[in-house]
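See the structures that follow.
A short reminder: the numbers here are calculations on the coordinates, not readings from a lab. Note that this is a predicted model, so its numbers are computed, not measured. Cβ atoms are built from the backbone, for glycine too; each structure is taken alone.
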Structure 1
Amino acid sequence: MLYQWIVYVHILAVFAFLLAHGTATAITFKLRGERKIERIRALLDLSRSMTIFGRVSLLVLILAGIILGFMGQWWGQGWIWTALILFVLMGVAMSVMASRPLLQARQLLAANSAAEVDQQLSTLLAAPNPVVLSVIGGVGIAIILWLMEFKPF
């Protein structure tokens, strides 16, 4: 019974994590074409607030997954390690491709006036490719789900 509750919490955390990242992805799509500084600031603020929600849900997701790994005695099987490594690689890719440029854009806006940032800001906002990020995230989550459901090795 406890195992089922932890599975429930794990899946609920996955939904929360995907909600946060879906919002962040939508913001990334919108930022690419936005030129008004105040709208950019508002979108970056929304992105930051979703990052906090995403990190909390990620923590719950990971903790529940670790507990389930012990409860199900899965740690000796390859599928759980493959899923974990894939999840970490996706996180690194997302951080390098999206989080860093958006953090740099926030810092640039905080430290400079609107007139000083136009070109740099355009470059930073164009850096994250939301289509590539969506493909990486979507395919990665589909593979992890397959690994968890079918436990092929």
Structure 2
Amino acid sequence: MSACETAAMARDLGDGYELDDDPARVDRDAVHAYLATAYWAAGRSRADQDALIHGSARVVGLYCNDEQVGFARASEFDAGRFMYLADVYVLDDHQGRGLGVELVREMIENGPYAERRWLLHTRDAHGLYERFGFEPNERLIERGRPTAY
């Protein structure tokens, strides 16, 4: 199922902020501009970023007065048994308002994949994800850890 098939939500967060899972609304230039400098996606090409968005099961954008200020995407694998949360961000000027919490909540708890098992990689946002039940897993090992994932 492509992201286009799951679009069904727009949620007003107040103060001009809105979450929306319409992939057509995503400002791909803004998303790539941010992710091109993020530690987990540094150097990712625009073509690769566009392909990742297109191939995602769901994308959720965070907007302030119609400007893209945050983003998250999810991919499914293992015949849909697992969801992988990726490329989650909120621009610095918009942090501290609980927007990241709402972005993650919308993606993993309120969306069509809420009952799935979720995985992610992070090196600096453990507190955010622990609020949603994520915890370190000593059974997970990796091979060929890429510089950008």
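Summary table below
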item	result
Comparison of 1, 2 - label where distance in nm of label points 7 Å out along Cα→Cβ at positions 21 and 93 is highest	2
helix-only ellipticity at 222 nm (-39500 (n - 2.57) for each DSSP H run of 4 or more, over all residues; to 500) derived as -6500 - corresponding label from 1, 2	2
Structure from which 11, 43, 39, 7, 0 was derived, P(r) over Cα pairs in 10 Å bins from 0, in percent, options 1, 2	2
Per FRET efficiency 1/(1 + (r/R0)^6) of positions 53 and 85 (r between Cβ atoms, R0 = 25 Å, to 0.05), the highest-valued of structures 1, 2	2
Comparison of 1, 2 - label where relative contact order in percent (Cα under 8 Å, 6 or more apart) is highest	1
